[in-house]
1. Comparing relative contact order in percent (Cα under 8 Å, 6 or more apart) across I, II, III, which structure shows the greatest value?
2. Given a computed value of 3.7 for distance in nm of label points 7 Å out along Cα→Cβ at positions 12 and 36, which structure among I, II, III does it belong to?
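Computed from the coordinates by the stated procedures, all read-outs in this text should not be read as laboratory data. Predicted model only: the values in this text are computed from it and were never measured. Cβ atoms are built from the backbone, for glycine too; each structure is taken alone.
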Structure I
Amino acid sequence: MTNQDIPTQKQLLDLTCDRLYAEVARLAQACEESAKVVGLSHFELDDFLPADVAAMIAQHFPDTEKMFLMDSLNERKYTFESFDGFHPLIKSITFAVQYPQVVVAIVEKISGIQQQLPDPSLSMQAG
């Protein structure tokens with residue numbers, strides 16, 4: 001795989017926005033219905049990214065041995081403090097889904113929850 005095959009952060013942002021915008025009404029309905037059923041607003045979106053892009057991300061995703069486990073009452077997840085040593089694609093997709101255009105403009109429409117903020121440590125400009 002060559003570097004030109006790897007999507008840029010801007011391309012990932014565009015893919016993310018396009019996919020979410022295409023499903024805004026359906027996902028908003030799913031959030032509303034899930035809140036009524038289980039008391040928690042959520043949605044599922046299959047095929048969020050094209051299969052080839054998702055496969056690239058999976059191929060370059062770091063092993064859990066390179067991350068640390070956050071395990072508390074509120075969350076249980078593997079995370080990392082820095083993107084150093086990871087493939088640039090991991091940083092690009094992370095920043096793309098935290099971009100204000102995604103979090104504020106689209107996720108607010110889907111969830112109905114206003115004044116959402118992207119993670120300030122991950123909200124740099126798309127490149």
Structure II
Amino acid sequence: MNRKSRYKALQQRRIGLTTSQRIMKVWGIGESDQERILSIEPGELDSFDALEALTDDQLAKVSYLLNIHASLKELFQNPENRCGFMTAVNHNPPYDGRRPVDFVMTGEVDALKRVFESLERMKHGQW
């Protein structure tokens with residue numbers, strides 16, 4: 001990869017990480033929990049070496065967080081409902097009395113995937 005392409009790829013990673021952190025903040029997830037969920041160290045966003053060393057697991061988490069946010073924007077026109085969905089107790093599968101944000105808080109890729117897939121089912125009337 002040439003220098004310009006490498007720089008662009010690292011910038012995209014930084015943007016994805018910072019955007020996912022802003023999204024989690026809106027959901028009420030504090031900074032230390034965000035770092036734990038994303039498996040990053042404080043200040044890691046400031047280092048190109050650290051951005052380059054992000055694992056597939058970390059990148060998958062960022063991707064799911066961004067896609068969850070996009071799905072919520074499609075499903076709910078009202079910003080309060082977008083955030084409210086993530087923090088409200090939900091008795092439908094897969095939540096079974098838990099909040100979607102509780103799944104995110106585990107930091108597990110599979111948990112993020114389950115939230116995303118449930119939102120996709122909602123969008124297609126399969127709730």
Structure III
Amino acid sequence: MSDFTHAEWRTARKRHQCYEGAHHIEAGQRYLHASGIFDGGFYASSTCLPCTSFRDLVGEVDDSYWEGYFGGLRLWVWHEYWNEVSDRPMGLHLLRLSRLFGRNWEGLSGELDAARARMHGLNAARK
């Protein structure tokens with residue numbers, strides 16, 4: 001249980017390391033800064049926009065993924081949990097995003113938007 005959590009969007013004034021991926025957030029890029037106390041220890045993290053969007057998508061389709069868990073994408077990708085997503089087209093989007101994540105988002109174009117559109121289509125069908 002978190003004793004304290006604060007998250008806000010910032011614009012980088014200097015280079016930061018993305019907490020989810022192994023790449024850098026360059027000066028001028030937007031990122032999510034989160035800090036707080038968890039299990040009695042202080043934490044602070046900086047997460048780039050693509051990793052934040054990817055984490056949000058994973059949290060929506062994977063019931064076992066802990067929403068808001070910072071740093072969990074690497075393990076999720078490494079264990080290939082995208083393969084367990086029941087909706088095959090959404091699983092394929094997550095596979096492609098997992099591969100782009102592994103390449104530090106090199107070549108990312110419309111894949112996040114396509115996955116979000118699929119997610120919205122699934123949510124509309126459930127209603």
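1. Structure I gives the largest value of relative contact order in percent (Cα under 8 Å, 6 or more apart) among I, II, III.
2. Only structure I yields this read-out.
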